[in-house]
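For reference, the structures are reproduced in the following blocks.
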Structure 1
Amino acid sequence: MLDDRYSLAFKLYPYERSADQDAAQAVRHPVIVVGGGPIGVATALDLGLQGIPVVVLDDHEGIGQGSRAICFAKRSLEIADRYGAAGPMLDKGVVWNLGKVFHEDRKVFEFNLLPESGHRFPAFINLQQPYFERFLVERLRELQADGAPIEIRGRNSVQSVEFHDDHVRLQIDTPEGPYTLEADWLIGCDGAGSPLRTMMGLDFDGRVFQDSFLIADITMKADFPTERWFWFEPSHKAGASTLLHKQPDGVWRVDFQIGWDVDRKVELKEENVRKRLDAMLGPDVEYELVWTSIYTFQCRRMKKFRHGRVLFAGDSAHQVSPFGARGANSGMQDVDNLGWKLGMVIRGEAPDALLDSYCAERRHGADENILNSTRATDFITPKSKISHIFRNAVLDLAERFEFARPLVNSGRLSVPCVYDGLPLNGPDALTGGPARTRVGSPCPDAPLGDGFLLPRLGKGFTLLTIDVEAAETIEADGVIATRVALRASDDTTGALAERYLGTAASAVYLIRPDQHVAARWESFDAAAVQDALRIACGKG
C-alpha cells in the first residue's frame with residue numbers, strides 16, 4: 001500500500017541515451033557501480049570527490065518507494081557530511097536520542113544514546129530512505145555541475161558480466177536496446193536481492209528467522225514525543241511486540257510482530273492493518289495510512305566481499321534485522337572503508353592487496369552487526385517456553401534494578417565498528433590513552449572553539465597532535481599525512497582531552513581517510529609514523 005507521499009518528484013535520473021551506446025567499441029571506465037540506492041550513490045560521491053571517474057547504473061529511474069530505512073546514525077551523518085550532503089538530511093530529519101522500553105503497559109526503563117555533549121551531530125535522525133537517497137543524488141548533481149567525473153544512468157540494467165584479468169565486461173539493457181561497457185573495477189550495491197551476486201553464482205551464509213513484522217507508516221493526530229518506544233507483549237495485543245518511531249512530514253512508523261505462519265496478502269489488507277492500529281492507538285486517534293509492508297529477519301552475509309575486480313557493499317554483501325538500524329548505517333560504513341582504499345589503488349599509491357583489507361574489516365563489521373541483530377531477534381522472539389520465561393524475568397528485573405537493564409535487547413542501536421586486531425593497525429603506544437580512541441576505533445567528535453574536530457581532519461591521512469611539536473607533513477612511499485596541531489586548551493569543555501588524551505600529557509594520532517585511528521603515540525617520532533603509514537596503506 002502506498003500513497004503519493006513517497007512517490008513525490010523522486011524520478012531523479014530518467015533514462016537518457018549516453019555516448020557510450022553509440023561507440024564502435026565497448027567504452028572502458030575506471031569504476032562502474034551497479035545500483036543507484038543510497039550505498040551506490042554514496043560510493044559515487046566518495047570516488048568522484050577524489051577525482052576518480054565513476055558511472056552508476058540503475059535499473060530504475062530514481063528513488064525507490066516506501067519509507068524503508070528510517071533511522072540514520074551519527075556516524076552515517078558524519079560520513080555524509082564529508083560528502084557535502086548532511087546539511088539537508090539534518091534539516092529534514094527528526095532528531096532523537098531518547099528511547100523507552102515497555103512491558104505490557106509498564107515502562108521498564110529509558111535510555112539516552114548520546115548523553116554527552118560536544119558532538120556536531122545527534123545520535124540518530126529519523127528520515128525516510130527516499131529523502132536520504134534524494135539528498136545524496138542532489139549532491140551528486142551539484143558535483144556534476146562543478147565538473148566532477150560522476151554519471152548516473154537510469155534504466156540501465158546489467159544483464160551479464162564477463163571477468164578478465166584487468167577488467168570486467170558488462171552487457172547492459174536499456175529502453176533503446178543493449179550495449180556493452182567495460183570497467184577496471186565493478187562495485188555491487190544492488191541490494192539484498194543483488195542480481196549481480198546471482199549472476200556470479202554467489203550467495204549468503206546465515207539465518208532466516210521464522211517471524212514476520214508488519215510495517216505501517218501513518219499520519220496521525222496524537223501527542224507522542226519524539227522518542228523510540230518499544231513494547232514487549234503490549235496489552236493491546238496487536239502484535240507480540242510493537243515499535244513506534246516519529247518521521248518527518250507528520251509520519252509515524254509502527255512495527256507489529258505478527259508471527260511466522262501468516263498470510264501476507266490477508267495481513268496487508270487495509271481493514272486488517274487498521275484493526276491492529278485501532279487496537280494500539282485507541283478509538284479517538286485519527287490517522288491515515290501512508291505505506292505498509294511485511295518483512296522477515298535475515299542475518300546473513302557473503303563469505304567474501306571481494307571477488308577479483310568485483311567488490312560488494314551494503315545489502316548486496318550482508319543483511320541484518322532492522323531492529324538496531326544496522327542495515328543502511330553499516331552500508332555507509334562500507335562505502336567509507338572502500339572509497340579511500342580503491343582510490344589509492346587506482347592512483348597507484350597502494351598495492352592491489354589493500355582492497356583485501358576492505359573485505360577483512362567490513363566482514364568484521366558485518367559479523368558484529370549480525371551478532372547484535374541475532375541476539376536482539378532471539379530476545380524479541382523467544383524460541384521456547386523457557387527462553388520466554390527468562391526474557392520476561394529480565395524485563396521484570398529491569399523495571400526495578402539497573403543491573404538487569406543491559407540484558408534487555410530491543411535492538412542494540414548502530415554504532416561504528418572498531419577494527420580491533422586487523423592488519424592495517426599500527427602501534428598503540430599512548431600510555432594512559434582512552435579506550436574509545438584505541439587503534440582501529442573511529443574518531444569521536446569534540447568541540448573546537450566555534451567548530452568541531454572531525455571536519456578539521458581532512459580527506460587524506462591526518463597526523464593529529466595534541467600538545468606535541470611535530471613535522472607539518474610526513475611522507476612514506478609517496479603517501480602524505482598532513483598535520484592538524486591542537487592544544488588541549490583549544491577545547492575549554494575538556495572533551496578533547498577526555499576523548500584523546502586520557503591520563504597522557506600529550507598525544508600523536510595517525511588517522512586514516514575514513515577517520516579511524518591507524519596508530520597513536522605519546523610523542524612524535526617521524527620514523528615510527530612513516531612505518532605506521534606504510535602499514536595503514538597495506539605496505540607493512
Structure 2
Amino acid sequence: MSDIQFWTLLFIVASFAVYIFIAWRSRVKETAGFYVAGQGIPTVANGAAVAADWMSAASFISMAGLIAFLGYDGAIYLMGWTGGYVLLALLLAPYLRKWGKFTVPEFVGDRYSELVRTISAGAAILISFTYVVGQMRGGGIVFSRFLNLPVAGGVAVAAAIIFTYAVLGGMKGITWTQVAQYTVLIVAYIIPALAIAQTITGFPIPQVSFGSVLAELNALSTDFGLNSYTEPFTERPQLDVFLVTMSLMIGTAGLPHVIIRFYTTKSVRGARFSAFWALLFIALLYSTAPAVGAFAKFNILEGVGGTEVTELPDWIENWAATGLVTVDPDAETVESISNDPAEGADLTVDNDILVLANPEIAGLPAPVVGLVAAGGMAAAMSTAAGLLLVISSSASHDFYFRRIKKGDASEREKLLVGRLAMAGAVVIAVLGGINPPAFVAQVVAFAFGLGAASFFPTIVLGIFWKRANARGAAAGIIAGLGFTAFYMIWSLYISPGSTVAGISPEGIGAIGAVVNFVVAILVSKATTPPDEHLMELVESIRYPAASRRTPAHEQAPKSGPDDV
C-alpha cells in the first residue's frame with residue numbers, strides 16, 4: 001500500500017465511522033423525524049447541512065475542472081448556483097416553511113390538487129435520480145483512484161455506506177451527518193488551495209493571488225492551441241451562457257431536496273436565516289473554486305506540456321490506471337492537451353479528476369491527498385443522502401400513503417415503504433453512476449434544468465398568483481418537464497452533440513421554465529378559478545408571521561420574533 005492509499009484509507013474510514021455513529025445516535029422511529037428531523041434543527045447547523053447537501057460532488061469534484069477547461073465561460077456554474085440561493089432565500093423558503101408541509105409535492109397538492117401532487121412527486125423522483133447519478137459517479141472516482149477499486153466497485157461501496165446512514169437516521173441523522181461532512185469537505189478543499197497558492201504565487205490566499213497567474217496562463221493556453229483562458233464566449237455561445245446561468249439559478253430554487261431543508265427549522269425566521277448561513281458556507285468553497293481551476297490548468301500546462309511521454313510525472317500514470325487520463329500511444333511528446341477524448345490530443349484529462357489530482361500535480365504530501373479524497377466522498381455522500389430521502393418521501397408519502405392507502409397507513413408501515421423505496425433508488429442510482437451521460441457537474445446541471453422547468457414556475461405561481469389553478473399547474477409541469485427532458489435525450493442520445501441555436505442540454509431548462517409559465521397561465525385563465533377559500537390561504541402565506549389557516553382579510557398586524 002502506497003503512502004497516498006494509506007492516508008486516503010485512514011481519512012475515509014475515520015470520517016465514515018463518524019457519519020455512521022451520528023446516524024445511529026440520531027435514528028428515528030416516526031415520520032416527522034425521518035422526513036423533517038422533527039423541525040428542531042438549529043439555524044446555523046441547518047445552514048451547514050444545506051450547504052453540504054447542495055454543493056455535492058459537482059461542486060467539490062467537478063466544477064473546478066470544468067472551470068479549468070472552460071475558462072471564462074466556466075463562470076456560469078459560479079453565477080448560476082450561488083445566484084439561485086439568493087432566489088431561494090428571498091423568494092421561496094419562508095413561504096414554503098410557512099405552509100408547513102414535509103415535501104414540495106405536499107405543498108403542490110394542498111395548493112392545487114391530488115393529481116398535481118402525484119405529477120410533482122413523479123417529477124421529484126426523476127430529478128433526484130438524475131442528480132444522484134452524479135454523486136454516485138463522484139464516489140466511484142474517489143475509490144477507483146485511491147483504493148485501487150474499479151469505478152463500478154467504488155460506486156457500489158459508496159452507495160452501500162450512504163444507504164446505511166440514510167436509512168438509520170432519516171432526515172435527522174442526515175442533517176447532523178451533513179454538518180460533519182461540510183466540515184470535512186471545506187477543510188479538504190481549502191487546505192490544498194492555500195498550499196498551492198503559496199507555492200505558485202508566494203501568497204497563500206487563493207481568492208486574491210490566482211489573478212497573478214492569469215496572464216501567463218493565457219499565454220500557455222495559446223501556445224498549446226487552446227483558447228485564451230480569460231477570453232469570454234470561446235467555449236459556449238453567449239446565448240447559451242445566459243441560459244445555462246438562468247437554468248442553474250431557478251433550478252436551485254426549485255430543487256426538492258434543497259427546499260425540504262427549510263421545513264426542518266424551528267420557525268419561519270429560522271428558514272430565512274438558514275438560507276443566509278448556507279450562502280455564507282457555500283461562498284467559502286465557491287470563492288476558492290476559480291483559483292483551484294486556474295492553478296490546476298497552470299500546473300498541467302507548465303509541468304506536462306512539451307514533456308516526453310517517457311518522462312511524464314507519476315500522477316499521470318496513477319490516474320491512467322482509472323481510465324480517466326489517457327496518453328496517445330503514438331505521441332513522443334505532449335504537444336496538445338484536452339478534456340475530450342474525441343479530439344485525439346496527446347494527453348486527455350477528465351474534468352472530474354482535477355480537484356482530486358491537484359495535490360498530486362502540485363507535489364503536496366500524501367496526507368493532503370488523502371484528506372482531499374475524504375472531502376470528495378463527503379461531498380458526494382451528503383447530497384446523495386438528501387436526494388435518496390426525497391425519492392423515499394415521494395414514493396412512500398405521496399404515492400403509497402396518499403394515493404394507494406388513501407391516508408390509512410401506520411407510522412411503521414410508512415417508514416418501511418420509505419426505506420424500501422430508498423433501497424430501490426440506490427440500486428438504480430448505482431447503475432446510472434457506472435454509466436453516466438456526462439461529467440459529474442454536467443449531470444447535476446441536467447437535474448437543475450429539470451427542476452427549473454417543473455417546480456420553479458409551479459411554486460412561484462402557487463405563492464404569488466392566486467388565480468393559478470390545478471389544471472394550469474398540471475399542464476405547465478407536464479409541458480415544461482416534457483419539453484426539457486425530450487431536448488436533453490435528443491441532444492445526448494438520439495442525435496449526440498446536436499443543439500438548436502447553440503443551446504446546450506444544461507441550458508434548456510430555462511426555456512422549459514418559460515414553457516411551463518406560459519402553459520400554466522394560459523390554461524389557468526381558460527378554466528375555472530380556485531375556490532375563494534384557497535385564494536385567501538394563498539394570500540395569507542405571504543405574511544410569514546401570520547397563521548396559515550387565517551384568511552388574509554381576518555389577519556391583524558402582528559410583531560414578534562418571527563416577523564421577518
Structure 3
Amino acid sequence: MKKSSFIDGAIIVTIGLIVCKILGIIYVIPFRAIVGTKGGELYSYAYSIYSVFVSISSSGIPLAISKMVSEYYTLGYYHTKEKVFKIGNCIICILGLLCFLILFLFAPQISYLIIGDVVGGNSKESITMVVRIISTSLLFVPILSVYKGYLQGHKIMNTPSISSVIEQFIRVLVIILGSFFALKVFHLKIDTAVGIAVFGATLGAMSAYFYLLKKVKENRAELKRGEPIIREESKITTRFIIKKILFYAIPFIIIDAIRSAYYLIDTFTVVRALNNLGYDVLDAENAVAVITTWGSKLNMIVISISVGIATSLTPNIVSSFVKKNLKDVNAKINQTLQILFLVITPMTVGLMFLAGPVWNVFYGYDVLSISLFKLYVFQALTYSIFFILSNTAQVMNYIKIVLGTLIVTFLAKWFLNVPLMNLFHQMKIPAYYAPVVSTLLIQLLGSLILLIHFHKTCKTNYAKTVFISIKIFLANAVMYMGLLIVAKVIPLNPVGKFLSILEIVFYAFLGITIYLYAVYKARILKPIFGTDPIKNFFDHLRIDMRNKKGL
C-alpha cells in the first residue's frame with residue numbers, strides 16, 4: 001500500500017471508479033434482456049430508496065474519519081488517529097444496524113409512497129420484497145466505507161480502489177448469474193429474480209470488506225506507526241474524539257442524504273404527476289426509471305471522474321487547510337475545476353450526441369428514453385461541479401454554507417417538480433422533461449452560491465479558470481460541429497446493436513481526435529498541468545524518429 005500525491009491519487013481513484021462504473025453499466029445489457037422493462041423498473045425502485053439509506057449510514061462517518069486521520073497524521077498524532085478509527089468503527093456499526101432495521105421494517109410504507117394506488121405496473125408487495133432484500137447490504141457497506149476512509153486518510157488510494165472493483169465485480173456477477181438462473185433455469189417469478197439481483201450489493205460489500213480487513217492486518221505495523229505519544233496528543237480524550245466525529249459526520253450525513261433525496265423526489269412525484277396528466281402508467285414508470293436509475297448509470301461514467309478527483313482532493317485540501325496555506329488551497333480548487341471542465345465537458349457533449357446508439361446498445365431502442373436522456377446527460381456536468389464544490393467546502397469546515405445551499409436547492413426541487421411538469425404540459429412540451437430541467441437549474445444555482453462563498457472567504461480568484469474554461473467550451477463547440485458535419489454524410493441510425501456499436505466507436509474516435517487537436521491548438525493543457533502532454537508526446541516521437549534515422 002503506497003501513498004499518492006493529489007494528481008496521482010486522483011488518477012488512481014478515477015481509474016478504479018471508471019472500472020467500477022463500466023462494470024456497473026455493462027451488466028445492464030444482459031440484465032435488462034433477462035428481466036425486461038418491468039423487472040428493470042422494479043430494480044430501480046429498490047436502488048433509489050437504498051441510495052438514501054446508504055448515504056445516511058456510510059457517507060458521514062467514513063468521510064469524517066478520512067478527514068480526522070489525515071489531520072492527525074499531518075500533526076504526527078499517530079495514536080490518536082488509530083483511536084479515531086476504532087471509535088468510528090463502533091459508531092458506524094450501530095448506525096448501519098439502525099438504517100437496516102428502518103428500511104426492513106418500513107418497506108411496505110415506502111412502497112406505498114412510491115406508487116400509491118396506481119395499478120398496472122409493479123405491485124406494492126414486489127417493491128416491499130426487493131427493498132427488504134437490499135436493506136441487508138446496510139450491515140456491511142458502512143463498515144466497508146470506514147476502512148476505505150481510514151486508508152484514504154493516509155493518502156493510500158490504490159487499495160480502496162481495488163476493493164471497490166472487487167465489490168462491483170461480485171455484485172455484477174450475482175446480478176447476471178442470479179437473475180439468469182432464477183428465470184431461465186428455475187423459471188421463478190420476475191420479482192424473485194430481481195430480489196436475487198439486488199442481494200448482489202450485500203455479497204459484493206462483504207467480499208470487499210474482507211479484502212480490506214486482510215490488507216489492513218498485513219500492514220498494521222506501518223499504519224499504526226509505534227512512535228511515543230506526543231504531549232499534546234495525550235490531552236485528546238475518547239469523549240472529545242466522539243464529539244469531533246459526530247461534529248464532522250452529522251453534516252456530512254445530512255448533506256449526502258439530501259443529495260440522494262433529489263432522486264427520491266422524482267421517485268415519489270413523477271409517476272403520480274404524469275398519471276394525473278393523462279400519461280400511460282408504463283410510460284410514467286419508464287420515465288422514472290430513466291431519471292433515477294438507467295440514465296444515471298450512464299452518467300456515472302462521467303461523474304466517476306469528479307468523485308475520483310474529490311476523493312483524492314480531500315486529504316490534500318485538509319493538509320493545506322490545517323497548515324493555513326490558503327494559496328495552495330486556492331490553487332487546488334482552481335486546478336480541480338480546470339481538470340473537471342477539460343475532461344467532463346467533451347464526455348457530456350459526446351454522450352449527448354451519441355444518445356441514440358448508446359441507449360440502444362445498453363437498453364434497446366426506445367424513443368421516449370433516448371429523447372429524455374439527451375437532456376438528462378447534462379446532469380453529469382452540473383452534478384460534478386456541484387459535488388466538487390460542496391465536497392471541498394465540507395472538508396474545509398464550511399458546513400453551514402453547504403448545508404444551507406443543499407436545503408435551499410432540495411426545497412426548490414421539491415416545490416418545482418410537479419408545478420414544472422404541469423407548466424410543461426400546458427406549453428405542449430413533454431412533462432417528463434420537467435424533473436430533469438428542475439435538477440439542472442438547482443445544481444447550477446448551488447454551484448454559483450458556493451463559488452461566491454469561496455471568493456468571499458478564501459479570496460479565491462477564478463480569472464484564470466474562466467479564461468481556460470472559455471477555451472475548453474470553444475474546443476467542445478468545434479468538436480460538436482465537426483461531428484454534426486460528418487453525421488450529414490454518415491447519419492446515425494441506432495436500430496441494430498452491432499451497427500450502434502460501430503457508430504459509437506467511429507464517432508467517439510472522431511470526437512476525441514477533433515477535441516484533442518482543438519485543445520492542443522488552443523494551448524489549454526500547459527496552464528493546467530504546468531506542461532503540455534500532447535506536445536511532449538509529439539516531441540518525444542520526433543526525437544525517437546531522429547535517433548532511428550541516425551542509427
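The numbers here are math on the coordinates, done by the rules we state, and not lab data. Note that the structure is a prediction, hence the values are computed from the model and not measured. Cβ atoms are built from the backbone, for glycine too; each structure is taken alone.
If helix-only ellipticity at 222 nm (-39500 (n - 2.57) for each DSSP H run of 4 or more, over all residues; to 500) computes to -8500, which of 1, 2, 3 did it come from? Spell out each step's value before the answer.
Details: 1: -8500; 2: -22000; 3: -28000.
Source structure: 1.
When relative contact order in percent (Cα under 8 Å, 6 or more apart) is calculated, the result is 28; to which of the structures 1, 2, 3 does this value belong? Don't skip to the end; give the middle numbers.
On the way: 1: 14; 2: 28; 3: 19.
Comparing all candidates, it corresponds to 2.
So volume of the Cα convex hull per residue in Å³, for residues 96-399 alone, computed for just one structure, reads 161; which one of 1, 2, 3 is that? Can you show the working numbers first?
On the way: 1: 188; 2: 151; 3: 161.
The value was obtained from structure 3.
So Cα extents along the principal axes in Å, for residues 240-375 alone, computed for just one structure, reads 65, 34, 24; which one of 1, 2, 3 is that? Before the final figure, lay out the partial values.
On the way: 1: 65, 34, 24; 2: 64, 39, 23; 3: 58, 36, 21.
Source structure: 1.
Just checking, which of 1, 2, 3 has the largest value of distance in nm of label points 7 Å out along Cα→Cβ at positions 136 and 464? Can you show the working numbers first?
Details: 1: 2.5; 2: 3.7; 3: 5.3.
Evaluating distance in nm of label points 7 Å out along Cα→Cβ at positions 136 and 464 on every structure, the highest lands on 3.
Any idea which of 1, 2, 3 comes out highest on mean count of other Cβ atoms within 10 Å over residues 192-199?
Values: 1: 16.9; 2: 20.1; 3: 24.8.
Checked 1, 2, 3; max of mean count of other Cβ atoms within 10 Å over residues 192-199 sits with 3.
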